[in-house]
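Participant: Next come the structures, one after another.
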Structure 1
């Protein structure tokens, strides 16, 4: 955060502001590093789909449906996890999610039935959903609006780097334990996911009041007063009131659709690119590791850069970044399947990874729409939409490939980004009526 100035100390004295900055960073980094290893219990399945297909003598469509179980349950878990966190404690719910996910991953590694694996994988999705919306909601209690794009972008960037960490960790486990086959990807990668909880418990604080500080004051006095009134009003309402409020807002509905397309784009690539490289370009995870991880690296770059651009260049306006990214993502996705050699395909995949990854901008928008009072619930609602998109692609794209080939998947995703651009143009002028 910037050096304290009279106009930007958010209602704190000099000493209080120094303390506030320190804990804001500790909260952000402890959440980020926890999430850095959290994908070891979620993205691991993408790297072993070919091995599972071979062992169970199944087709890609069926295996895709199994992997989609996590997305369906994660989506509906996100819908309620933000509210559950506000009732039972954000930190407690997040810790429970990490531990339960680790246990379920290990259980899956001992199964021999795809139906049982799908059920356990779905339960894992619900547990994984306990972490993200609650973590982002807490971050919004520590980072004011003019810093929120950076904070949400950095948090999302950790999740992008986490995808690369998962690729490296699972590959290492497959090399060390080839006799375990796909099961290796569900065992040892879970260890760092659990160990990082030690730092999380020590440094993650739910709100400034937990360290003896009052809540920060926004630079925009009108927005700050509005946030306080919203928090007071919500404290008098029941569990489902925020959902009634949010789903009555046309702008929230539009951003749910935008988020769903973002989910199809992000997870459509993460789910199928490893299998595409194996089948179409005859690459292997063991020998061509860099090509495999260039997608999550590109997505991580977007998460660092996009929110920063919206704060510094577009002065807090998030929509122009979505429009620009949509155009480039569409062009990249439509041309990607025509690159049939490794180096050009790798370069184009990096470009596609960067510009298709717009969720970092979406989380900043969620914070803007919900403020401190509703940010975790808005994040949960939009992440529900993201994973509804992810679930749909995982359930459908395997059959699309079997019927129409790999090109149909990438061209479909590219066309959807044009729809995302149109929806963003519609949302630009829309105001929140009740928030």
Structure 2
């Protein structure tokens, strides 16, 4: 009778008693070493009971190293997509990083009024800056833009109708859909118009005694061209106010300064959106604004008061680190040239192609004859400026398998793959990262 080799696998206690593993226990938490030992045994069991080729001590040591690595790792973005959702969207400005670090190191006056010595409100943080920068009467910050829209509709339309153009019922990242968020708010979704054309009379015919909100959703992640028509936000705001209801504008990306000078046009800025007269304008903090993930609401005092009083406001409130990073980012916008220089997203979106080319040439010199300088296009990403392309320079390498090896680098380098070539877009590789990429390519 053949004995199953898996029965001969060592026990966890036996592995922990080995001298080399005992040394690991002196420098690592016991729970981690035990987990690593179990992982080594489990892997051997999957392999039919075959002991690790490198030996049990080395297998446990390798498992400890693997398990101790944080799951959220910094990476180098060589894709050329500036707002890459899978890579964390906006890298933060130095001022934002410093502000987050300062607040994280100890206690902070998150909900404490230092002047009065009494309880304060976190909703006051960033409010004055947002009012100053956008022209709105009031403002508040929550944890993300979907949460901001959920809060807005709950506060202004719960139990009533929220009227929206059928062509604006979009799907955003991660398969989240605007109508699903609207339904969760407690508002009834009333669709008007068609996919490509919606007119003022479509909204007018849908208005009833149950109507609470006219919702405008900016189609930030796709374009509709050809035989199209929609209703401007200013018209919707006038129509809503004429019937005593609210107008909510889901702007999306949160652009605070006009970028048409650099070839990026068609995306409305937040001050322009506020000027339409909408009661609430909702946008993200971690896209074109260039800050941490946040949802921002700006608009009338009455609308913001309703949002603050709604129970959902607590479930979507922003934490102290988000507020610190966002406040520092917003402060940079007091001078647009400072913002463009200091906020990485704006710097990458507005960089002269010659600067990108210099970094690409530095990469090319590092890899030698195997590389090729290629003119191409970068993308904004993050559901912003759909269809827009920015001239860029890439380094092409002929070995497609290189992409996997670059991902295994420390730090991982994420590149494009086009056909059988690996492409490194210099636009999203920071100047201080060039040497790291070159070293990885040489190795």
Structure 3
């Protein structure tokens, strides 16, 4: 009888875990072999990254070209399964290059660690008492990571706020930690843990959560680009893109897709470099809603010459040291291709890629419709799923696009016809 209750599953050797999953799911030898194919990430390394490993999932790695950021050329690794994203980013970067590419800036790599204090009888007094002991709290935090402090990082400041919740008032202490070239979750969480007893002593309350915030409002990257109206297709296209932006700014239903398109590019680079895609996604969408209205991460307007001007601003909790960035072999190679020297530079690259991705999507929507390029590539995937190989993949895909019937059943019919013919 099948069961998913598997005590000590994590203690079993890889081959035994794989055998159990094979039997449970009825996997064939061919399917089991696919799981064993770990590519550039050895199973031994994967087992040290997460628990209960039975294989490695492979995602295509592409290179976005044509990027010029602050006058410097970049080749940008992107790990993503969605068709047209890499091509779209490359095309938008080519349009931007006409007027110099992308110009970026960023703030210091400050992450926020939150310490939740409950059961405080006089919250406002507690807030003032914490602020009075600020230097002592920061000193205690910095004792936890002397290496980070020696590199110019560490706990730099703290903030205290009082929240009125349905469980009563809560005092929230926020440590501001300069993480230098790391994403910083481990350092921040360790510091928050270390100062908790001191904060309890100061406030007389009880500390519950001690955790980093993924809404990195103090770690912001910005990018700007100017797109010549003529390379876009004229002022009509410029106006159309500005109108499309206005739609997203007014309607959260449209805005969700607007920002998803931005994150297509951002997340692909985050994944390629071994960073935390969930942290960056959560931070970006929370940042978009920080005013109480879910808004676009980008802004588009027409300048006095009739050219299109685009800007983006988003939190970038990423690093180039620690975690999977130095464990996953592909991530190490991707960072080398990218050539970034600091986490701030990586964040600025992400901002430029997000802006380029948004430009490509809006231009396609306004000028030719999003389906044209996207569906051509999607049709190839459908053709492969239908069993096409070699040159038949392109022939089946082309036929489906011509007919505007990109479905697995139609792909199988076309494939059968071509094989008979």
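Values quoted throughout were computed directly from the atomic coordinates according to the rules given, and no laboratory measurement underlies them. Since the structure is predicted, the reported quantities are computational estimates derived from the model, not experimental observations.
Participant: If helix-only ellipticity at 222 nm (-39500 (n - 2.57) for each DSSP H run of 4 or more, over all residues; to 500) computes to -11500, which of 1, 2, 3 did it come from?
Facilitator: This value belongs to structure 2.
Participant: Work out the source of 47, 29, 24 here, i.e. which of 1, 2, 3 gives that when semi-axes √(5λ) of the Cα gyration tensor in Å is computed.
Facilitator: Working through the options, I get structure 2.
Participant: Assuming 1.38 is Cα Rg over 2.2 N^0.38 Å, for residues 274-401 alone as calculated from a single structure, say which of 1, 2, 3 it is.
Facilitator: Among 1, 2, 3, the structure yielding 1.38 for Cα Rg over 2.2 N^0.38 Å, for residues 274-401 alone is 3.
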